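Engineer: Presented below are the structures under discussion, each in the form of C-alpha cells.
Laboratory data are not the source of any read-out in this text; all were calculated from the coordinates shown. Since the model is a prediction, treat every value here as computed from it, not as a measurement. Cβ atoms are built from the backbone, for glycine too; each structure is taken alone.
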Structure I
C-alpha cells in the first residue's frame, strides 16, 4: 500500500489547497489505492511506498524539521510528490537539493497524471522487492564450481546493498541428507528414456534432501555445487533446482552466487526466478544469441520432457519449450558494482543433442550482443519473461 503524507505552508489557505489536492490525487489515483496520512508522520517508512506530498511553496522548513526523526528510523530515500500548484514544485526542488547535500537519495514525482501514476506503480514494485530481499538468507551449498573463476560474491556488499545474508553449507551435509532421503518413481504418463526413468528416483532424493537443508538453515534461496553430485551419487541436481525455482525458491546451479542474486532480484520484482543459462552461439551482426541450460523452471515453459544432463549423460535434465515473446536478459555482479539488462524477443526453441537440454534463440540489439564478447559478467545470465529492464535498473 502507498501512503501519502503532506507538508503545507501555513501561509496558504487550507480550503483552497485541499480543493486543489483532492483534484490532483483523483487524477493520479483515479481508483484510489492509497492511504492518506496528512501531516501525521508518526508511521512514515512503514508502508510499501511512502510519498511526501509537497502541497505548497514555503514548506521547506517543515521538511527540514521532520528529517531528523525520519533519519533516526533509517530512511535514506525520499519521494516528493507535487502537483506544481501553489509553488509546490519550487519547494520540492529545494528539498531535493537539500537531501542531496546531506548525501541522501530522493526524487520529485511531477508531470502528467499518467506519468506520475506510472512512476508510482514502478516504485511500488521496486520498494516491495527491496522489502522482500531484505533479511533474506541464501545458502551456498558447497563452494562455487572450480571453473567459475569470475563468479563469486562479496558478503558485505550483499548485506549493505540489499540486506542479504550468505550461509555456507558443506557439501558433505547434503550428501548425508541424500543418503537418508526418499525418492519416488517417475510418473508413468511421462515419456522418457529408460536411463532417465531409472535416474528419476535419485533426482527426487536430491530434491528432498535439499528441502531438509532449506528448512534447517531457513534459506530463502540457495546455490548448489551440483557437478559434485555426478561422482558422489551418480545423479544431477537439475530436477531439484527446476522444482525449487517453480516453487518460488530461487536456486542456481554450479555454486554461481551472482546468478543466484540475479534470480532473487528477478523473483522479487516479477514473481519468476528466470532461466539461468549461458550463451552457446552469438551472432553479433544480427544480435541473435542461442542460450542453453538444463534447469529451466517448470513455471516458465509451455511444456517439457525429461532428458539426461548434457555434459555427463546421466541424471535428469529438463528440455523445456519457452513461449515466444518479449524477454529481458539480466545479470548483476557479486559486488553489485555492475549489472547488465537488455530487452529483446525470444524467437524460437531448438533441440540439438550437443547442447544443454533447454535451448532458446533470442533476438537482442547488436550492441547488447556485443557486450557478451567484450565485457560480460560471467557466463551465466538470467532470462526473464517480459520487458522489465526499467524495473531492474530502478532497483539497482
Structure II
C-alpha cells in the first residue's frame, strides 16, 4: 500500500513538473511568435503580417522578402485550432495575434469585394523583388486561389454570406462544372472526377492539389455546409489517392504546391483528426505506418515535427523532437525546410508536367520563420495535452 501511494505521489509530482515546464516553453514560444508580427506597415509587409521570404533553387537564388498572405493565414489557422488547449493567459496572446492578422486580410480580397483572396495583395506586383516577374502581372495574371481564401475565412470575423459565396464560387470553377472546364494535369483515371480546383478564376484551367483539397474539405466540414456533388467528388479523389498511396510515391505530382510526403500527411491527418470521415478512416493504419516510416528516415527537424503532430492526431504514439529552448530550435536545420512551393508546371498536360515540375528554373520556395515556430508550438501543445490526458472533445481542430 505504501509503495502504491509513493508511486502515485511520484507520478503526480512528475506530471505537475512536466506541465509547468511545458507551459513555460509554450508561453515563451507564443510570445516570441507574437514579437515577429509586423506592428506597422513597412517597405515589404503590411500591419499584422508575419514576414515571409522567397527564393528559387536555381542560380542566382534571389532570396528576397515576399509579402504573400499564405503564411500569415495558416499561422492564424494553427493558432485558432490550438485555442482549446491553451491556458487563459496564452489564449489572450493567441487571440491578439489573430486579431492583428485580420488587419492585413482586406488588402488581399478580390477588387470587386467578393470573398476570394489572392496570394499577393490586390494591386501589388506579383513576385516582389524578382528580376522579371514583378513586371509581368498583366501577362501572368493574379488569380485568387481557394487555399488562401478558405484559410482567411476560417480565421476571420466574417459573415455567413462570405462563406456561402465562396462555396458557390468553388462549385462554379470545379472540374467539369461546364463542358469546357476540363483538367489536363492529372492522371487519366482522375480526369472525370468533378472535384474542386485550386484556383477561383473562371478562365483558369482546373487544377488538383491533394493538400489544397484537404483544406477545402476542412472548410466545408468546419462550416457545416451541405455536402453536394463536388464535395463528394473531392473526398472520393482524395480517398483514391490515399488508397493508391500516391501521397508517398508521387507527392510532387499530386501536390505541386506542397510537394513533400510529410506535408501531405500533415494535411490529411489534420482533416482526419478534426472530422471522422469513414472513407478515410479505413486507411488510418496505412497512413500511420507511412508517417512512422517517414519520421524514422527524415533528416529535417520540421519534417519530424509535423509527422509527430500527424501521428498524435491519428491517435498513434510518437517521439517528437525535443528542444529545451527557442535558441536551440533556431539553430537547427529548420531553416532549410520549405513548407510551400510554387511550380509553374502545375497545369501542364501530364507528360510535360512530369518533366517541368522538377525543372528548378520554374520553381520558387517560400519560407516563414514564424510559421515554423507555430508548427513547433502546435506540436508542444499536442504533446502536453495528450500526455496529461486533457485533450478536449474537438481534438483535431
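Engineer: Looking at structures I, II, which one was helix-only ellipticity at 222 nm (-39500 (n - 2.57) for each DSSP H run of 4 or more, over all residues; to 500) calculated from, given that it came out as -15500?
Structural biologist: Numbers: I: -11500; II: -15500.
The read-out comes from structure II.
Engineer: Work out which structure the value 18 belongs to, where relative contact order in percent (Cα under 8 Å, 6 or more apart) was derived from one of I, II.
Structural biologist: Value 18 for relative contact order in percent (Cα under 8 Å, 6 or more apart) corresponds to II out of I, II.
Engineer: Right, here's the next one. If we compute distance in nm of label points 7 Å out along Cα→Cβ at positions 92 and 196 for structures I, II, which one ends up with the highest value?
Structural biologist: With respect to distance in nm of label points 7 Å out along Cα→Cβ at positions 92 and 196, the highest-scoring structure among I, II is I.
Engineer: Sticking with this structure for a sec: One of I, II was used to calculate semi-axes √(5λ) of the Cα gyration tensor in Å, giving 34, 25, 21; which? Display every interim value, and only then the final one.
Structural biologist: Details: I: 47, 22, 18; II: 34, 25, 21.
Computing semi-axes √(5λ) of the Cα gyration tensor in Å on every structure in I, II gives 34, 25, 21 only for II.
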